1. Thinking only about mean count of other Cβ atoms within 10 Å over residues 60-67, which of I, II has the largest value?
2. If distance in nm of label points 7 Å out along Cα→Cβ at positions 12 and 124 computes to 5.3, which of I, II did it come from?
3. Looking at structures I, II, which one was semi-axes √(5λ) of the Cα gyration tensor in Å calculated from, given that it came out as 22, 18, 16?
4. For structures I, II, which has the highest computed value of relative contact order in percent (Cα under 8 Å, 6 or more apart)?
5. Of the structures labelled I, II, which one yields 1.5 when distance in nm of label points 7 Å out along Cα→Cβ at positions 108 and 132 is computed from its coordinates?
6. Computing distance in nm of label points 7 Å out along Cα→Cβ at positions 28 and 156 gives 3.7 for which of I, II?
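Where a number appears in this text, it was derived from the coordinates with a stated rule and is not lab data. Everything numeric in this text was worked out from a predicted model, so none of it was measured. Cβ atoms are built from the backbone, for glycine too; each structure is taken alone.
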Structure I
Amino acid sequence: MSLTASNYNVLKKGDGAPLFDLPGADGKKHSLKEAKGKKAVLVVFMCNHCPYVQPKFSYLVNLQKKYAARLQVFGINSNDTKAYGEDDMEHMKEYAKIHGFNFPYLLDESQEVARAYGAACTPDPFLFDFKFKLVYHGRIDDAHAKPHENAKTNELDEAVQQVLAGKIVTVKEEPSMGCNVKWK
């Protein structure tokens with residue numbers, strides 16, 4: 001495991017969200033187009049086994065529930081599933097069920113989506129506005145590898161609130177830190 005920070009060399013604020021059409025743990029294909037009409041879209045690169053993502057599962061479920069009418073969350077697993085078997089689709093289905101994921105949890109087997117976004121770690125959140133323009137790319141909170149309840153900050157939720165209010169996101173971006181994406 002290698003602790004890695006967000007990569008800011010690919011997508012910049014104001015850039016459009018790269019499109020995707022990926023299989024989900026729910027047995028359906030999902031695309032960014034599903035979020036049309038939402039005021040905000042959150043794409044989080046995540047996986048099953050990462051000890052930095054696992055404590056944030058319930059936070060992501062609660063965020064989707066809290067803003068369901070105006071926010072669409074997508075979780076994307078881009079890890080090499082041959083080298084990291086716990087991150088394969090069968091295990092994704094288990095994790096989604098056990099943790100009550102109420103958002104599409106998608107497998108990026110080719111890793112093309114992760115490369116298009118510049119995803120570097122898990123979790124790696126990218127928040128877009130209703131025009132699918134990047135407005136925030138940073139950490140969820142300051143509770144590194146701990147549940148959100150242990151946090152003193154709440155950067156991601158603050159950024160979501162600003163987007164939903166039609167404001168410019170002014171939340172300071174601190175890089176997310178976590179396991180590196182497991183490249184093939």
Structure II
Amino acid sequence: MSLETFSYCPRCARPLADRAIKDIEGLVSQRRACTDECGYVQWGNPVPAVGAIVEHEGEIILARNAAWPEGFFALVTGYLEAREDPRRAVVREVKEELGLDVFETNLVGNYIFERKNEVMLCYHVVARGTVTLGNELAEYRRCKPAELRPWKRATGLAVADWMRSRGLAFEWDERPALRAENERT
């Protein structure tokens with residue numbers, strides 16, 4: 001998903017145009033803004049999303065979205081609902097997508113996913129129950145934590161940080177198949 005741009009102002013319906021806008025720190029950047037004086041500026045702020053490094057029975061679960069090609073696996077991810085706490089969102093996403101109950105959540109970090117203009121709030125979660133795939137997922141894979149190979153983008157960076165925090169050595173996975181998060185719907 002790329003940044004959506006409007007053609008007309010949602011406040012006054014006048015045309016929008018690219019304009020140089022100064023932010024509060026005095027930095028100037030191009031933004032879509034109203035051609036009238038109503039003051040509307042489309043800032044293009046990132047969308048918050050959560051990612052879960054799901055630990056289940058001592059292994060990490062990677063999932064393949066039903067819309068992704070075979071061989072594409074990444075973390076369980078999803079968007080926050082309005083006024084939803086990120087910890088609650090990650091618990092909800094794991095339940096919706098894997099049918100598992102989370103009983104422990106630990107923040108790993110926040111990561112920019114530039115291609116989709118998102119801020120990923122990534123957690124390591126420990127879950128129990130029987131894996132039951134939700135309708136967004138086609139399949140899942142399990143791997144031992146020491147066998148994970150993080151990818152150099154958003155949630156893959158979270159995997160690398162999580163592995164480092166546990167003293168686990170890793171090699172980056174350069175295959176595009178593990179960069180499936182850029183295809184998330």
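1. Numbers: I: 17.6; II: 20.1.
Between I, II, the highest calculated value is found for II.
2. Numbers: I: 1.9; II: 5.3.
Of the options listed, only II reproduces it.
3. On the way: I: 22, 18, 16; II: 36, 17, 16.
The value was obtained from structure I.
4. Numbers: I: 33; II: 22.
When relative contact order in percent (Cα under 8 Å, 6 or more apart) is computed for each of I, II, structure I gives the biggest number.
5. Numbers: I: 1.5; II: 2.6.
That value comes from structure I.
6. Numbers: I: 2.2; II: 3.7.
It must be structure II, since only it matches.
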